[in-house]
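Engineer: The structures come next, written out as structure tokens.
Where a number appears in this text, it was derived from the coordinates with a stated rule and is not lab data. Computed from a predicted structure; not experimentally measured. Cβ atoms are built from the backbone, for glycine too; each structure is taken alone.
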Structure I
Amino acid sequence: MKRWIIHVDMDAFFAAVEQRDNPELRGKPVIVGGLGRRGVVSTASYEARKFGIHSAMPMAEARQLCPKGIFLAGDHSKYVKVSADIQSILADFSPAIEPLSLDEAFLDVSGMEWLYPKPQEIAVKIKRRIKKELGLVASAGVAPNKFLAKLASDYGKPDGLVVVEPGMEKEFLRDKSVGRLWGVGATTAELLCSAGINTIGQLAKADRAVFEKFFGSAAAAMRALVVGADDRPVVSTHVPKSMGNEITFEKDLVAKEEMEAYCLALSQKVGRRLRKADLIGRTVTVKIRLASFKTLSRSHTLDEATCLDEKIYEVAKSVVSGMELAQGVRLLGITVTNLKPWMPQISLFGESEDKRLRMLRAMDSLKDRFGETAITSCRLLGENKYT
């Protein structure tokens, strides 16, 4: 089985969120970071980068380079929330996710050829969903390993999608600067350039003594990287506290019946994710964002934890039907919290619900094999917008 890794990296994340939320900032040089005397730049918009501003630059220097820039302290709690929304989208494409920071993550999508003939199709769908649902732009790199995937995502920015096919690793790396190698900082890169080694391709031709001189105990690892070899797995260390899905509508919903249909579709997606992770949860939360961008949230805690679609849907439907909405709905989401592992040796449900669970797992397997539309509820049949 071919190994395929996707690295998703948000473009100018903090600045992009601020520009998204404040139209007056769009198209202008926005710099987010510490505003004090010793502050540094966290993120600069691409308009600001034209002035030579980059992350980790002293804020005082950034002000000199771009005196008419818009300097913001930022809102970390908001960025954390948006990051969680991004992770939720990524989780729909792979259970193996390794977040690196608020704005980037690896996904292992190996073995998904039966759903997507080419792994770049997954990257395209991820980018489109992030753009459509969150109003943000992401770049992606697709490659046989983590090192190449991360390098590829950075190489195509902004709004990039770069694929490194197996067998093309050396060609992709040949002309890249040695400073692009993991573990090579500015000082080491300068020393290598002083020795006449400017590109990864040049370093790849160097003998063992050169690697030992510049990298010491890391020489063997660096010799592997320069030829594009990296066998490190995607390590998903995050223990989820919630499982959820949401959808942003192109046209605001006003009919309760249609909202309930979307609740059913979302409940099925959340239930499937819970079963795939062998988790069950007690608290169901429904989030509704109105046309005015006002967000409403209602939660209900069940007597027993569940991963059954219909149990989740019953709560969501009850919440939606009981709300008086004076405006159209632009976003609808369902999240299950109070999670715990599902223990197969203990019957947590009645006999009829155990049968239902087995049937749902069989349906999940069909969807895994043939796609989301392989089997659909009668109520959603023929409505591709719900899938």
Structure II
Amino acid sequence: MRRVDSRWVALALIFVTRTSMGVQFQSIASVGPLLVADLGLSYAQVGTLIGLYLLPGVALSLPGGLIGQRFGDRRAVVCGLAAMVVGGLLTAWSDGFVGAAAGRLLSGGGAVLMNILLIKMTADWFAGREMATAMAAVLTAWPVGLGLAAATFGALATATSWRISLVVAAATAALGLVLMAAVFREVPERAACARSALGARDLGLTVTSGAAWGVFFASLAAVIAFGPPMLVARGASLGQAGFEVSLAIWVTIVSVPLGGLLSDRVGRPNAFIVVGSLGGAGLLWALPTMPAAALGLVLVGAVIGAAPGPLTSLLPRALAPERLAGGLGVSYTVYYLVMAAVQPVAGLLRDRTGDPATPVRFAAAAMAATVVGLAAFRLIERRGATSRSTPP
């Protein structure tokens, strides 16, 4: 098969491939109640399985770029997708927590490696041309995958079995593998940019930006994971509950790009981050008692869209280009650590309280904590600017 060289076709292939990561991440959350019933897992263990998918990012974020450089980006992505397929099938065939956890770690490791390199490959194709447009499209692939799984896997698992849903999730990664191996073409190799070490201020900026983005997105992931059981407890079927939760995700496909565009036009990123995180937190806190949960979830998806664009642009705007690659590696390490930690805590709180609304309210508190990370980031940024402007 002839490999394409159009950057827009390349972007479409990257988008479809990255969608598989969202599908596979969400697959456990969509069938969580069935895992509890069939395998005898606790909700803390279900939350752990969800979080384990992103835990390899703590170890792979920093060396991911080096792996691609050593073996080739496309080849490393294909290997990552192969790990997603094998790990997904291992989880689907498991008979207990240990086997499922091993599969999630394997598939998550492949997904993290794939994710980091797909973003680099996008930057290679769009260097100096429509970079923001391309990155926004790649960012949107994740909620598309989450939404597809949340809307369909609960009903599919109810009609067949939870194992079938996990096999379908692995099949989406297999589709990405075929596209990357047979169709996608890398941009001719570019000269490497000079890099410099991160200073203490740079490390502070990378840690706080990663923490802010981590708690924001981890809170949304917790709602996606534990929202359906809350709605089931209120009388909804598992399929209906998954569909209603997916409404928030589908709305973000519009609200996130729009929020980023408006933030750039208005020029007040702090305000957009605060409104998106605190507004979303307030809606999530009230969600368990809302008479129309579906409408509440639509409002959540609309309001939180104000924050992701300006949040993910914090670090690129603050670090010099020669330190950005290293800074992003550290930032994503923190991000994945937070993402992996929040889900088990949400599940543990569900077990301890016995209230299906508790994880959702915990997610509201985590989303509100985004402003703490933002405040710390700006404080470090201002102190650095002050020290540079002070005469010797």
Structure III
Amino acid sequence: MADHTVLTGARVVLPGGTVENGRVVVEGSRIAEHAPAGAPAYDLAGHWIVPGFVDLHNHGGGGASFTSGTLEEVLKGVETHRRHGTTTLVASTVTGELDFLAHRAGELAELAEQGDLAGVHFEGPFISPCRKGAHSEQLLRYPDPAEVRKLVDAARGHARMVTLATELPGGLDSVRMLAEQGVIAAVGHTDATYEQTREAIDAGATVATHLFNAMPPLGHRAPGPIAALLEDERVTVELINDGVHLHPAALELAFHRAGAGRVAFITDAMDAAGFGDGLYRLGPLEVEVRDGVARLAEGGSIAGSTLTLDAAFRRAVTVDGLPVEDVVRAVSTNPARLLGLDDRIGSLEPGKDADLVVLDADFALVAVMRQGQWVVAPPRGATAPEPRREAAAGV
């Protein structure tokens, strides 16, 4: 009995829709169908229960950089984001020397092997100097397939995604190689035309790295990569919903054109997420965070974000007016599918990992569970004995 936990009374967002006064039964580390009488229960009336969040694109948090911090510091950053609901996280690196990134990939792979990370995303150095954003121009390289493969191999099976400017020499061949290796090829930090982007998608690119940011704007005669990425059903588009990177109208356009099934909210977070204002480093570049907005100290370009996914979720519902079910797809279901982990995470279904987030009526985070263990526990006084055995998740 001790390994069962029952969450009752909440609105539970399931793959088929929202269940009022629903129940979620946890047995050990997994979601179960039934619980025995007398199992510990939490009365969460007036709350929402949604799947744990999945972040495809995250550079750090809690004062720690996933590119340059010690592995102890990386775990601190991971824990910071877990406390904000991100139960599955891919660590993103920024542009650096190739040998350094290969070495770093091996270190991060250790944490992936331990189950602390869902893998590694390489953002740079294979990006356009025209759209470099907060990446060091001196360290950029053409996406030579052999060099891209070097990073993939260094991650020992844990490379999840590589962001490329696919219009550069070697770009299309690198996309094809990544697709063959089962690694996501993402179009980003690119100066590609509409036609060049279509070629990249046909070659196997399936993700748009932070759509709208670090790429040519949408034009009526030169639609550029944005139109190509939005219109193709094979592409999932990343969005940074922090109120800084995107105007609400751009977010609405992406959801309207791509649909809720092709949007993935990301943080693109850097060290300051969950930590505070101050001076930081993103790779070799100095970043100043002021009022929660990260910009390069020299030049003022936006340098990642201080976003956490619980804040992105809340903004999407309360400011952008999106249906809760669509937001769940963007923060959980779609990124889990992209990572090939949707058999274990991304939705609340019996047999899957007990990764979940409890939100209050105003969509503020109240509790987080990862693999059946509370990362952030519900408030005291919410527990009560479970009187009888029933099906899970309000079924």
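Engineer: Using relative contact order in percent (Cα under 8 Å, 6 or more apart) as the calculated read-out, with 13 as its value, let me know the right label among I, II, III. Please list the in-between numbers first.
Structural biologist: Values: I: 13; II: 26; III: 23.
Of the structures listed, the value fits I.
Engineer: Name the one structure among I, II, III that helix-only ellipticity at 222 nm (-39500 (n - 2.57) for each DSSP H run of 4 or more, over all residues; to 500) of -7000 was derived from.
Structural biologist: III
Engineer: With mean count of other Cβ atoms within 10 Å over residues 113-120 computed per structure, which member of I, II, III shows the largest figure?
Structural biologist: The structure with the largest value is II.
Engineer: For distance in nm of label points 7 Å out along Cα→Cβ at positions 281 and 337, which structure out of I, II, III has the highest calculated value?
Structural biologist: Result for distance in nm of label points 7 Å out along Cα→Cβ at positions 281 and 337 over I, II, III: largest is III.
Engineer: Now a separate question. Here FRET efficiency 1/(1 + (r/R0)^6) of positions 49 and 361 (r between Cβ atoms, R0 = 25 Å, to 0.05) was calculated and came to 1.00; which of the structures I, II, III was it taken from?
Structural biologist: III
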